[in-house]
Structures are given as structure tokens and as C-alpha cells.
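Undergrad: Heads up, there are several structures right after this.
Any read-out appearing in this document is the output of simple, stated calculations on the displayed coordinates, not a laboratory observation. Every value quoted in this text rests on a predicted model; they were computed, and no experiment measured them. Cβ atoms are built from the backbone, for glycine too; each structure is taken alone.
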Structure I
Amino acid sequence: MGIQVLIAEDERLAREELVFLLEQETDVELCPTAENGEQLLTYYREYAPDVLFLDIHMPGLNGIEAADAIRGESGSKQPLIVFTTAYDHYAVQAFELQATDYLLKPFNQERFSETMQRVRRALHNKKSESKQKLDKLVISTDEKMVVLNPHDIGYVERIDRTLKIYTLNNDVVKTKMTLKELEEKLEAYPFYRPHRSYLVNLDAIEEITPWFNGAYNIVVRDHNKSTIPVSRTAAKAFFEVLQYI
């Protein structure tokens, strides 16, 4: 499952710029965009995103007030918060609310990339601290229920509406489960989607080789030395994730 992001920004141009930047991140899934603090709270309660990009200056409920309200009602599932503003004197208030980062407008691509690295690192740390790993994974096939150890999975391939789960011993389990459903079941483990049709166990990677046009191939540590693609658009985010495992 990708990083679910909710933007709250009342200025159209800033909102569109932030949407554009986030759409370039292959592991980001955008929720509907809020234009004020009240709308933000409504969308937050509906979508429960992982990350909030909040403009501090909004009509009615401003970003600081909205973040404070969310912190008060989120319980154990606290979202990461990135504040956005044209003014730097709100930094102290932002970090009092445990903001992950503080972006100044107009947005700079290099600075935005640093923010996304911080977001991924923080999400990885949260997942490591709070997720309780399943000992076994139960997979429904057409004929039976198969019990797998997640550590034994090398990679997963989606072909039409069927998932093929390949173990490191090159056994194959077929299921009608969606790739997103399986990804959610495995989110406590170091699995990553380097391509829209594949999910790979990062611990099972033996090497990564350049392919062409900025794409790569992953060589899996199974008996067949299977290769799976890393799409050109996913490559940057993939290598960033590898830094934090």
C-alpha cells in the first residue's frame, strides 16, 4: 500500500504545485484535497491518511489549529504532519506539534525531496515500532488454504487477476487476492512494490542491475535467480527506501 497523503491548501496555485510534486512520487496515493481547515478534518476522518501537508494560513480553522485538533482525536494512529507556509516564524509552533517537516513557499524540488525522505524514514520507523509481525501468512487458493512464512517469499507477480507468490525455493502459490490486499497483509515486513505488477521481499534481493532508460532489474536470491523489473518512475523512490532498511 502506498503512502496516503492529504493536502490542505487554500491557494489554488500552491495547491496545484504541491499536487504536481506529490504525483511524481510513485509510492504516494493522494486523497481528495482540502481547501480549508474544516474540510481537512472531514477528509481526515474519512480517509485516515498517513501524511498531512497543511498550509498554516487558511480561512476559518488554520493549519496549526487543525493539526492540534487532529492530534487530540487520532489516538494511537497519529499522522505525520508537514506544514507549508510562506513565513518561517511559525517553525517553533510547528515542531511543538511534532511536525515531520516545515516547507516554505514557493516549493523547491530539492527541498521537497528532502521532505519526502524524512516522511519515508519516519513512516518506516513508526511501522517498525508499532507493527506486530504475523508468524504465518494464510493464503486462499482455489483448492485449499496455504500457510506461508513471509520470510520465505521472494517476490509476487500479478498476471491479469491472479497473483503468483514465488517462494525462495521456487514454489508457486496462486491466489485471487489483489496485490494491494497482500501488500497490506505484509506491511510489517520489508516488502516493496518496484513495479505496478510486482511485490518484492527486500531481504531477498541479491543484486540490482541497470536495464535501460533509467529502469533496473532486481535479481532475487532464489534457486532460479529470478529477475523482476524496477520501473523507471519507481526507481528513485525504490533506492530511497533501500537506504532505511
Structure II
Amino acid sequence: MVPRSLPGHGPVRRFVRREWGPLYLAVRYALSTQRWRAVPMTLGAVALTSLFQLVQNQSWGFRPVQILGSVKAEDALWISLLRTPLSLFVPALDLPVWGALMQLLLVFGIAEICIGRRSTLLIAYAATLAGTMYARVGIALGPGILGLPVSAEEMVDTGPSAAVVGLAVYVCWRYRAYWTAGAVVLAMVVEVTLKANLAGKEHVAALLAVAVLCWITAVRQKRRRARAAQGRRTGSLSGAPPMKS
């Protein structure tokens, strides 16, 4: 439950419990029972990102890191696809590394606990890949609301931001924290409105990819519930005991 010391009046507490209560309970239970064993993948991601940051700032290490995880739209598509998984863990050179590490620790950690490692990796990769592919589509469209200038093909595209945005929205949707998910979406729209650069538009592309995944998940859950209900009705009509879901 939400701590009793939470400041504010009754309506604020009710909103917080409704919005973040299920997430809070899931994370608190996992950390209290397993501690850091609850998030081994997240800790590995933080360690890998820290290693890439350390290596790429060495005189001998910049080139190897770029070969392994640097994605640019001017590269051949197959090269970008090979580098995309590791590009998620290569910190952007123009941003402070602590920001990427905090994003990974917080968002990846919550996602790993709440939706599992496999789903976390799938959504993170789908969001990152959507951003990578959008860069090529945007350049093909040319400068404009939906497109990008040709100069964008030379920009190095690395870092976990697209994956973090996608995971945050997906986890909030799964746990019915709809106001929080809406706030993230609104922040990304404002970002791309104020500064329509490659990063901002890739975040929107990541959100669109996650929206498709949310729709697929919802359809699968609906069909699963329908099959379970049909099985219970069939069991009742035949005189057999109801099937357990």
C-alpha cells in the first residue's frame, strides 16, 4: 500500500493509490523478497552501459565502440540492424552518462519486475528499432513535420532513451497508470513540437511501435478471456466441473 505519510488530502492519496498503487506493490514486493536478485538484467544493462562509456572515452576505445554499437542512417541497413541491439547501451556522446544510467536503473528495473525480462527486452528492442527505421524513412520524406533533413543521416544514434520511453508507456498501460502514460506521451509531443530533431521524432516513432504492441497484447488477452469463458460454459453444460483459469 502507499505509505500513510504521503502528503496531501484524501483525493490526492486516492489518486496516487489508484495510479501507482499496483506498480508500487509489485516493485516493493519484488525488492523486499529478492532485493537486487529481482533485477539482474537491469544491473547487467547498467554495467554494460558503464563499460561502453569507459571504453569509448579512451583513445583506443572509441573506434571499437562505434563499430559495435554506433547506428547512422547513412550506413547500410544490415549494418544498422546488427548494431541496433548494442546501440541501446552505448551512451550518447553529447549527453551526461549518469542520465542514461538512471533511466536504465529506474525504468528497466521497474519493467523487469512488472512485465518480466523477456517482455522488457522485446519492447525495448522494438522501440529502439522503430526509432532506427524511422530515421531512414524521415530522411526519405525530406524536411518537414514528418521528415528529416539529409544531414540527419550523419548523426550518431545511440542511447536508451527510445527504449525507456517505450517501456515507461507500456508498463503504465499494463498497470492502468493511464495518467502517467499520458504524461509521458504528452512530454514527447511537446519535445518534438519545440525541437523537431532526430531524437524527438524517434521517441514518437517508439511510442507508435509500443502502441501497436499494446493493441496486440489487448487483443490476445481478450481472446484468452473469451476462450476461458467459453470453456467454463461448455463445462457447465456438460455437467463437468468448471475449468480453472
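Undergrad: Looking just at distance in nm of label points 7 Å out along Cα→Cβ at positions 137 and 177, which of the labels I, II belongs to the structure with the highest value?
TA: Details: I: 0.6; II: 2.8.
Max of distance in nm of label points 7 Å out along Cα→Cβ at positions 137 and 177: II.
Undergrad: Taking distance in nm of label points 7 Å out along Cα→Cβ at positions 41 and 113 for each of I, II, which is largest? Before the final figure, lay out each step's value.
TA: Working: I: 3.9; II: 1.6.
Once distance in nm of label points 7 Å out along Cα→Cβ at positions 41 and 113 is worked out for each structure, I has the highest.
Undergrad: With FRET efficiency 1/(1 + (r/R0)^6) of positions 97 and 161 (r between Cβ atoms, R0 = 25 Å, to 0.05) as the yardstick, tell me which of I, II scores highest.
TA: II
Undergrad: Compare relative contact order in percent (Cα under 8 Å, 6 or more apart) across structures I, II and report the one with the greatest value.
TA: II
Undergrad: Out of I, II, which structure matches 21.1, 75 when Rg and Dmax of the Cα atoms in Å is calculated?
TA: II
Undergrad: Name the one structure among I, II that helix-only ellipticity at 222 nm (-39500 (n - 2.57) for each DSSP H run of 4 or more, over all residues; to 500) of -10000 was derived from.
TA: The value was obtained from structure I.
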